[in-house]
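S.K.: What follows are several structures.
Each value in this text was obtained by applying a stated rule to the coordinates, not by laboratory testing. For clarity, every value in this text was computed on a predicted model and none was experimentally measured. Cβ atoms are built from the backbone, for glycine too; each structure is taken alone.
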Structure I
Amino acid sequence: MELDLRLPYCTEGLPGLGGQLRAAPDAFVVEEIPLYEASGAGQHLYVNITKEELTTREVQRGLAEAFDLPYRAVGFAGMKDKFARATQTFSLLVGHVDDDFLKAAPARIGSKTPVTVNWVRLHRNKLKKGHLLGNRFAITVTRPSVEGEEAAARAAAIAEQVRNCGLPNYYGPQRLGQNGGNVRRGWELLQGNKRMANRWLRSLLLASVQSYLCNRYLALRQQQGRFTTLLTGDIAKKHATGGLFVVADQAAEQGRFEEKEISFTAPIYGPKMWEAEAEAGELEQVILAESGLDMGSLARAKMMGTRRLGRILLNDLSVTQKGTDIVVAFSLPKGAFATTVLREFMKVSDDLLAQTAADDGDIDKDGGT
């Protein structure tokens, strides 16, 4: 199968910075934005930590060992990068405990895993995948290909355009694999040319096919000049409430789109996906037909599908110069990839981004992934 991994830039025509990522852990800072705050009462101990050069699962195992718990009794909302300074919260099912237990918890954790404990509090339920609003990032682009005022000017121009229009919610190259390697392996599984006993890896590889098709849809929409407008039949999402609805009257809804109250959603193909209608539905079918797949083959592989936010808004995006480097700071909703933002600023190959980015082996839950 021939893959088309090209993704058009929203800032086409604006020169990039080049440069490198992850020169050190503090050059890639990510902080989880919680869905809710710990209440202070309950049988689950919420532990907020900052880690460097550790995977989320390594911290999960260290916390389980510290409290003599099975690792499945330790919950978290999402994976965080290993080669970063990452702040996130874990939950531990410890039962009813007293104040002395809480006071001793940070030292107990530190004896088993090298993290910084920011706070501990009790709550009534376990943290589960997806229990977060998103993540805040402060990412340093080091060694840009241009220096001084030119680098700052390029970054400022790109930031202004991105703030105005938003970006397609592309899956990052780390999800698709180097040169689309994950997608090719997933395709072999779908075609029955390969079997895999490891259920987690099988799910990840199949999900990469869905991610690739979603990227193809977003790329085609961008190429056709349809990213900055709604289409009749779009399944739109309300940013304030998360509610979905069919765009029956494009002219009536376009103003809300431009005011950033709503955005279109993109297809994560599968039999349970809410299919777009009319003009938007025709565009979705173009991508599915191009792939040679159909809903039946996806159903047999248990790739159920859903909708994914098609446009990410970066209202808090900022860029600052730090010596010869450029720091790009922004927030993203859950499921969105920081590399989608950085590729617009750096304009380097996606393979280079894939080499310097890592999603900690995560496989998100928004489309069979």
Structure II
Amino acid sequence: MLGRGVLAPLGALASAIYGKVIASRNAAFDAGRGVVHLDRPVISVGNLSVGGTGKTPMVVHALGLLRDAGKKPCVAMRGFRAGPDGSDEAALYRRVRAGVPIVARPDRVEGLIELFATSEGEGVDCIVLDDGFQHRRLARQLDIVLLDATRSVFLDRLLPAGWLREPVSSLARAQAVVVTHAERVAARVVDDMLRRVREVSPNALLASARHEWLDLRVHHGHDVQVRAVDWLRSKRVVAACAIGNSEAFLAQTRETVGRDLVASIALRDHDPFNAASVARITKAADKSDVIVVTEKDWSKLSKVPAETWPCAIAVPRLGVQFERGGGELAAAIAKAAHPLTLDEMGGTSET
């Protein structure tokens, strides 16, 4: 559903005002006003829409490519609703990409400058921006934009009437566009979306990717085992999540289990999993074999005492599998991570 619960006339008016603000802001950045150039290359992973398009697994993928190439990347993110241990995404990056420095600050530029002044940050030679397409204050060498195949941006509207953060025309400044969740739609839907992207951004690298579960981390009390995905087959399962696009996760769980779920619990994005939410999950799972949660949500749920859960908890390890354009995107990421020239640093070495 594209509406945001706003009455249509008011929503259209608010969207028009929002669009003018975004256009003015983008014009300023296009002219270079307020843009900061660091002395290390920046690779941005972002999107046009509010909600989950798969940024976190794509950032993990990019970090893996960079580290395999001998690079020493860091991650810079907003730190959205960060708790004592940082945001859900930051905690996930610490688990799956251990040793990668993380900046989780509302002011990412200031956070990066502070990181570079430390012994940890001294060795960092490239930056990956998590959710960076709209963070135009920081100059970048590569803009990767993700589009969810299940929610076409070409049928959407600007906030608050729709889910778009900025108009589809903004894709013209992307160097790479990846259609994600390709496994959830027919191939012709992906083809049509890529065709329409090409009309807006003729020179962009185009790719499409599937999100697949690679294996499971099964937590039973304090014991943890790695299981194949088909371990879930025919079990009595409760699925719970608090992510931007819950339906993709819930559908994947149903398909993997091969039977109806005992319960599907979709909380708001970045839900804190307070006592009430945890109680709701445990009650639903009272007569189940396993609770399935996302890697991101496990960042919070792992803090819940193990004896709270009535059954095992399975955490799928999510991977990005490219249907097309994966090799070209990897090459673009590697090229973007090369040391900067003085011109690319804006004629300065500001850090």
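S.K.: For which of the structures I, II does the calculation of log10 I(q)/I(0) by the Debye sum over Cα atoms at q = 0.15, 0.16 Å⁻¹, for residues 11-50 alone return -0.66, -0.69?
M.R.: Values: I: -0.66, -0.69; II: -0.56, -0.62.
Source structure: I.
S.K.: For distance in nm of label points 7 Å out along Cα→Cβ at positions 139 and 219, the calculated result is 1.9, so let me know which of I, II that is.
M.R.: Values: I: 1.9; II: 4.3.
Here the read-out was taken from I.
S.K.: Right, another one. Work out the source of 0.75 here, i.e. which of I, II gives that when FRET efficiency 1/(1 + (r/R0)^6) of positions 131 and 195 (r between Cβ atoms, R0 = 41 Å, to 0.05) is computed.
M.R.: On the way: I: 0.75; II: 0.95.
Corresponding structure: I.
S.K.: Could you tell me which structure in I, II was used to calculate FRET efficiency 1/(1 + (r/R0)^6) of positions 115 and 299 (r between Cβ atoms, R0 = 30 Å, to 0.05) as 0.10? Working shown, then result.
M.R.: Values: I: 0.10; II: 0.90.
Label of the originating structure: I.
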